[in-house]
Structure I
Amino acid sequence: MYEKLKTALVDLSGETGLLESQVKITAKILTPKEAIGETERKDYPLLQGKEYLMQADFKGALGQAFTDAPKNFTGRVKDILNLKLADNGERALFIATLNAVMRHLGVVDKTIHCKNESPELCAGEIQKTIIEKYGADVRVGIIGFQPAIIDNFSKKVPPCNVKVTDLDEVNVGKVKYGVTIWDGRKMQEEIFKRCDVILATGSTVVNNTLSYLISLSQTYQKPFYVYGTTVSGPAKILNLERLCFQSS
């Protein structure tokens, strides 16, 4: 998957003469307030110090990526392409840059995370979109602990119809919004077996699980959606359906 994403970035940059450009890419770690603003809900992983939002600035176009291993960086597109993508930090730099370059070229939009009350509004729109398409008795699988999305679904469908996996051991086994959080290291295939439709956080493109999830969606023939700004560019390249209603 990463080779496909790298090839896409090479092609886009080569066609537009950006690959050898001396224009600097600057990636920095955003503070929670910069990333998500002031929210009423306080259990977002970003606000708990579990995740960080990386932001790449390329010619004024911004791209972002969530990660648990943030790194600062200044360099060229060519330098980013030389990264081995061996860990979450390097993958976050690459994905944020990919998003920024694609935004600069007008290939994608909605690459900047929403703030303040907007994450709540987005969660409501995601829930409405899925229920209108698949019905009020839909069994929905949510990959990644996103409290607003979980809460919105658990209020509209029976909580037993909502399954959630997460990689954070602090969340695993806990009941959140009426839903028991499953271990994402052990239960990813099970969530595809039990649910009618799957929603996956865009962070999966950084933690190296997205390709596995795509293969499971194909194996079990389940509708598969990704959400968030991290996956804005990759979703376009990989032809994935993305739900991200309040980003800019």
Structure II
Amino acid sequence: MTQRLNEFGQPIGEPVPGWTPRERPADVTLTGTWCRLEPLDAARHADDLHAAYRAAPDSRNWTYLAVGPFETVDEFRRYAEGAARSADPKHYAVIDLKTGRAVGTLALMRQDPANGVIEVGSVTFSPLLQQTPLSTEAQYLLMAYAFDTLGYRRYEWKCDSLNAPSRKAAQRLGFTYEGIFRQAVMYKGRTRDTAWFSIIDTEWASIKRAFAAWLMPENFDEEGRQRVSLAALRERA
């Protein structure tokens, strides 16, 4: 592609004709094959979520989160009540369609409608959700909502640079690693270097096709194991 130059001979970015600010995430329900996302509601979801989180053998899943762990359901319910009132982050509960129970949450946050940038974060998946088709579909449903419905241009993932599982998950889902912001955050009394990842709108069509193919029931054997990986499907797409 030929680099665009302005009247001074300086290189400049491509134009974005007809751009208008995007809407912020709303109280929507997003339904897939394996799970449903719905706005977090403490009255409906707190008991299920706390029980799902307590199914973990220890509290290591909370190490890289800004909140938790929550020892009692009342403590968690108070947190969930505040999170449910928040517009940014906008939290959604992940509902297992087989059981009808909430098994995790995730959020759309750091919303920048003027520039079409949004981040998925506060990903708090219980053992009932981790490493299942539901966890991938939950990410896909929220991603599709941001790109296809709201029309955002850039979808971000950020995590503690020391959080190896989160970094691996981002790359599995199709995010591109962009680098480290040093000493970007302080949380739980410690410093954090933040790893940045993103997907942009021009990449979304092929990533979406890979998600759709991976989530098809025929991609899983009788034991629920994937036949073709998401990364392999993305390469084909």
Structure III
Amino acid sequence: MSTVAVAIICKTPAPGKSKTRLSPPLRPEECAEISACFISDLSATIAELGAEGDAEGYAVYTPAGSEAALTRLLPSSFGLVLQGEGDLGQRLDKGIADLLARGHVGAILINSDSPTLPKAVLRQAVDLLKSGDRAVLSPALDGGYTFIGLSRPHPHLFADIPWSTPDVYRLTLQRAREIELPIVELAPWYDVDDAASYALLEQELDGLPLAFAPADLARQPAARTAAFVRRRRASLTVAQPAQAGAA
């Protein structure tokens, strides 16, 4: 059976170097901890998809030398592919090319900030990449994309993109049109990378509806992330009465 590579593009978590835009509200050590939770939960979703027989999980990672720490967060079935040098566009382009070079019929790169990304959306992406040359994208709420999938390398998609701006998704669609590459847009999702999106994560984990998400889209449990959120809430609850008593 032809397989699609489904990969998280990530940095191995380390205090002071991971998810720094989440501080505040999180402390630097909590940023590294939640980053590990995100990678663990997203890789578990990918492993579930892989169990269906036509997808294989990977981490496209940095830095070199961090393999042992990263492997502890991943299912045993996952492969590791070291990121290339350069800006994000160059690293995405090389990541896609490296995965396709392993013999897969398609490759999907997912950001590491979306622990609750539904498996059903990835299922659609895998199916689409098995049936022709196209770009498959899930738009992110911040103007970027949660993942991009390709069945062939297309460097033009990543050229001259102002990364980390609200124009990323729009310009990626424009690049695809310029090379007449068919585009399939799937359900949007969100990145957890600042205080506002962390609050959205808490809302989702509390079972509240997400305004942008299709109502029939099955939720992912994101067990490690949910446990982190519960522990943090409990610690804040304990700290608040103590602070009030000291006052």
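Values quoted throughout were computed directly from the atomic coordinates according to the rules given, and no laboratory measurement underlies them. If you're wondering where the values come from, they're calculated on a predicted model, not measured in any experiment. Cβ atoms are built from the backbone, for glycine too; each structure is taken alone.
Quick check: -11000 is what I get for helix-only ellipticity at 222 nm (-39500 (n - 2.57) for each DSSP H run of 4 or more, over all residues; to 500), calculated from one of I, II, III. Which structure matches? It must be structure I, since only it matches.
Among I, II, III, considering only distance in nm of label points 7 Å out along Cα→Cβ at positions 6 and 94, which has the greatest calculated value? Intermediate values should be presented prior to the final figure.
On the way: I: 0.6; II: 4.4; III: 2.6.
Structure II comes out on top.
For which of the structures I, II, III does the calculation of distance in nm of label points 7 Å out along Cα→Cβ at positions 198 and 222 return 4.7? Among I, II, III, the structure yielding 4.7 for distance in nm of label points 7 Å out along Cα→Cβ at positions 198 and 222 is II. In this comparison of I, II, III, the computed figure 3.2 for distance in nm of label points 7 Å out along Cα→Cβ at positions 14 and 62 is attributed to I.
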